[in-house]
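Computed from the coordinates by the stated procedures, all read-outs in this text should not be read as laboratory data. Only a predicted model underlies this, so the values are computations on that prediction, with no experimental measurement involved. Cβ atoms are built from the backbone, for glycine too; each structure is taken alone.
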Structure P
Amino acid sequence: MPPAEVESPIAVAQRIADEDLFPASQDVDRSALIPLDRFSVLADAGLFGIVGPAELGFGGLDVHELRGVMAAVSSGCGATFFAWAQHHGVVRTVSEASNGELRDAWLSRLCRGEVVAGTAFAHVRRADQRAVTATRVPGGWRLDGFAPWATSWGIAEVFTVAAESEGGEVIWTLIDGVEQSGLGVLPLALAVFGSTGTVALRFHGLVVPDDRVLGVDDAAAWRASDRIRAAAGQTGVLGVADRATRLLADEVRGPDDPAGDAARRLRTELENIWLRDRAVVESLGGAADDVLLAEASDHRAACLNLGQRATTALLAARGGSGMDLNHPAQRLAREAAFYVIQAQTVDGRAATLRSV
């Protein structure tokens, strides 16, 4: 007998999204915090290790497979996706840590989903201010300042925190996800992803010992690399567009219903934008110049636009009941709006404003 066909990582993620995540997504959207069993189904499939070593999960994926997996999970449950997506940033940071003992202590647990992790680093993207400062003290670093965004508080066991020194370094630290001396937590009232435990963190003399320092980067070099990494945007919004167009097709009331034509046009556009995504990501594989970064940012804006139009079409086809909190149409519309600001850089902001 021929060997059984092995599911691709994207197929695995899409099956979990359709069968496990989406049926519970309305309840998760209104939960105080994402139930931990939402993460368990992803961990059991190896999807917590998609950016880690191959032996620790679904590792070894190329960038296109990775982006496809991200979109698939997003199509199932936006809140679960967003907290899970933050976790991968921590896996990358720990994987690349110069602190070998810290890497060995945490990487396997993170990739297997035994531990959920969060991160606070977006503030470092701003070169005009040191939002969170790192000051060298005996035996470690003292953190002071304000990080306006950290997801998974109350869910994650640990967080990576980036802080900038006077010498132009980014200090990457690993802290426990609990209130402690020198750290204050400010809950955020968000229009979407309220169950993700997204908070702001205020540091006032939190001392992180050297054995909890993952590594040190040059700030200017890190920002240059981050500008390229963030240029093409998050494929989570394409997962939203996928779900919205599938639900839109279910709303077609007959052969003359314009919802049918809208669903077909949007599906075709989604297929074409995935082809464009492949080309854009490959163009960013080398030393990207301003022209390539502008093209990638325009692609990001096109993805955002598609997500918003697809969710608007779903609401129009569904009618007033689509605004009920029990219906996914309104949730998907809120999620599509969120991605406008998620990982927004100066390049992305400009491209979005050019596109309207």
Structure Q
Amino acid sequence: MNLSFPILKEYTYLNTANSGILSTNLAEWRTQHDQAFIAGGSIFKMENIPIITDLRNNIAKLFSSKPENTYLVQNFSVGFNTLLSGLDKNHRFLLLEEEYPSVSYPIISMGFDYHSIPIDEKLEENIINVIEKFKPTILAFSMVQYISGFRMDEDFIRKLKKSYPDLLLVGDGTQFLGTTAFNFEKSGLDALIGSGYKWLLAGYGNGYALLSDQMKNAIYNKNKLAELPTAPFLKGKDHLSMCFEPGHLDTLNFGTLNESLNYLGSFGFDWIEKTTQTLSNQARLELNSRGLVPDWMLDRKYQSTIMSMPLDQKTVDKLDAAKILCSPRGAGTRISFHFYNKEEDLNRLLQVLDGKS
């Protein structure tokens, strides 16, 4: 494993929530891609156009979305802002406090009416209460919160959609997709949008937008104001793909995502989930016993691979000196575990926290 990810030989890498890492195999593929581009120019580009369709079908197959409702975007922010631009301005949003700025800021800056609620042990109950009072038309949230690692209850999401079928549910999947087996069609979500550079280990400049038929209909009419262009090279594009996928899509960046999905898919996302959850649950228990993770976070059915610890600067400096990579987020220090992390990584962390190293 260390040969595939050289950085693991130099650091205890607990920072996938900040950035995933590239494998040597993927770096070789990227090099070969650009060497072929150098040699072939436009010939290479024409021959590699199928990469885009292959990726779309790959995402749809792995995460059970409809290919015709699966769009390729450069990152979450591009996809989410495109979605918001297609919505009627009368929509009312329900948001979570301390949400990732790329979720909350565009909603607020575009002038949508919104209401925010805190994240605590009564979140699901509070969401229902606010829905009844505020009457939002869209609930937008990160599937996994980037600061605390709080993971939305997927059973609750499905129940919420069943109870309020007209409520559109929009998830940021950047800190989520790649950590677990996931079926979009059965999730209750109307949109899952995300970037590929974290848990999908695909570098920067690639992402996805998965839409339900209901969401597609909600944004379709506004984006059908003009007739589709008839240029031959745009054949097959519909009104929404003209919005989510304008211009040329980079076969290097999106091809990287496709290659990484093939790599992760060879392990199986259910295996990745089992592996990461085993280590993450062990870490949560150890950190909870040290007063670094609250009790109520242990009781949730669905757990993420991210956790935040309230550490003083002296301890943070010790982690840095021990070459343990993590990130300051909010009022805490964030760590995260992917499938390439091992129990010795956790033990190394605990040794430093306990002042034994």
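Name the one structure among P, Q that distance in nm of label points 7 Å out along Cα→Cβ at positions 55 and 319 of 6.0 was derived from. Show your work: numbers first, answer last.
Numbers: P: 6.0; Q: 3.2.
Here the read-out was taken from P.
One of P, Q was used to compute volume of the Cα convex hull per residue in Å³, for residues 119-214 alone, and the result was 105. Which label is that?
So the calculation was done on Q.
Taking helix-only ellipticity at 222 nm (-39500 (n - 2.57) for each DSSP H run of 4 or more, over all residues; to 500) from the coordinates of each of P, Q, which one would give -15500?
Label of the source structure: P.
Going by distance in nm of label points 7 Å out along Cα→Cβ at positions 79 and 207, which of structures P, Q comes out largest?
On the way: P: 3.9; Q: 0.8.
Structure P gives the largest value of distance in nm of label points 7 Å out along Cα→Cβ at positions 79 and 207 among P, Q.
Output the label of whichever structure in P, Q has the greatest value of Cα Rg over 2.2 N^0.38 Å, for residues 95-174 alone. Show your work: numbers first, answer last.
Details: P: 1.16; Q: 1.03.
Greatest value across P, Q: structure P.
For relative contact order in percent (Cα under 8 Å, 6 or more apart), which of the structures P, Q scores highest?
Answer by largest value of relative contact order in percent (Cα under 8 Å, 6 or more apart): Q.
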